[in-house]
1. Comparing structures P, Q by distance in nm of label points 7 Å out along Cα→Cβ at positions 59 and 139, which one has the largest value?
2. Looking at mean count of other Cβ atoms within 10 Å over residues 19-26, point out which structure of P, Q has the largest value.
3. If mean count of other Cβ atoms within 10 Å over residues 3-10 is calculated from each of P, Q, which structure is the one that comes out at 13.1?
4. For helix-only ellipticity at 222 nm (-39500 (n - 2.57) for each DSSP H run of 4 or more, over all residues; to 500), the calculated result is -15500, so let me know which of P, Q that is.
5. So if we calculate relative contact order in percent (Cα under 8 Å, 6 or more apart) for every structure here (P, Q), which label has the highest result?
6. Between P, Q, which one scores greatest on distance in nm of label points 7 Å out along Cα→Cβ at positions 27 and 107?
7. With distance in nm of label points 7 Å out along Cα→Cβ at positions 155 and 171 derived from the coordinates and found to be 4.6, which of P, Q does the value describe?
8. For structures P, Q, calculate percent of Cα pairs over 25 Å apart and state which one comes out highest.
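What follows draws every value from the coordinates through simple rules; no lab data is involved. Quick caveat: nothing in here was measured; it's all calculated off a predicted structure. Cβ atoms are built from the backbone, for glycine too; each structure is taken alone.
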Structure P
Amino acid sequence: MAVRFVSEEFKQEVIELLKFFEKYGIDYDFEYLSDDYDDEVENADNEEDLIIDENYVLPAWFPHSYYDANHTISDLLEVVYDATKVVEFDENKLIGKKVALFCIDNQIQELMHNFDLDIPTIKESIDEQEYSINIVNGLTSYGIKLIIDDLFDKHLPPVDDYDFFIEISAEDTIDVNLIES
């Protein structure tokens, strides 16, 4: 089985993502770029080629987190990008170039759970810019930013299924004044 990337540019993006993971202590399972990977041995089985693209699932384990979910390379690239392009960040919010995350406090989370609220994604167009508003949890750029700034420990993991956020995202750049109003 030969392993190929959808493009050389995408391969470079994956290499940069893995360097980011190594720099910040994020473990991952991706052997296809390591020095130990032998494409010749893998080809001996005459299996179908493996094409690595943005939909390839790359398992990653975050420091001090018990969060257990796999994400596509595209998802991982997106949250890392957003976490490295932060405009404003504090204990309650992260505002990046394309996404804003606002923490939902525990009391609101409890109400959402007790009343089994299923809050749908809302799409809103403001000043010719389309925004999506959603409730998210698990892996977010907020958690990645906590890792970058080393603001986590075993009692406060950076990525957790129990941390919920209101996510406002845009295809282009977010208008910070609009988001905070």
Structure Q
Amino acid sequence: MREALVECFQALTALVRPEIRCQLVLKTEDLDVAAPPEPLLEIFEVVMAGAPGFSIGPDGSITMEASLGFEVNIDLIQLGAGSIGCIYESKPYFEGALASKADLLRLRAVTVACRAEDGDVLDLKWLLAAVMLEEQLLPRLAEEDLESVVEAGERALPPVWRLVLAAALGEENHRGVSRLLLL
């Protein structure tokens, strides 16, 4: 499965001009790709023009036929719109970029703050553990992002996990740390 997702991400980045490929950021391993409008428009134009292996569904969704014989759904997300204002940290990934685990943690926290379903909370805990095992800290977050992360902790995490989240927020996000420690 992972091989098919990597294959799909590589094929997707090839649809965009080389000079803007690095703007495509793989947000999760289920092929959520976040980018500014320009590369997203190029992807839609090339797929609509008949890019081999890609198709657009009636709802506007894009899929790619992986060489392993199944379709991979691709979610294109515009940066700066909705819940993803930006990606704070990423690293090169083939010709695009891969969002950091700290970013994935922040983005999952936004989801948990909104709906707190069991699977989302488990993902949040897994990402929090992964961030701490790699000794990462979240970067200084915009106020709205910090609010979402703290709200997710307050809403869905037991006290021990809130302490871990406070540690992951670090000094850069001291207001959020203070709120989590007061609970």
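1. Largest calculated value belongs to Q.
2. Q
3. It must be structure P, since only it matches.
4. Q
5. Sorting by relative contact order in percent (Cα under 8 Å, 6 or more apart) in descending order puts P first.
6. When distance in nm of label points 7 Å out along Cα→Cβ at positions 27 and 107 is computed for each of P, Q, structure P gives the biggest number.
7. P
8. If we compare percent of Cα pairs over 25 Å apart over P, Q, the biggest value is for P.
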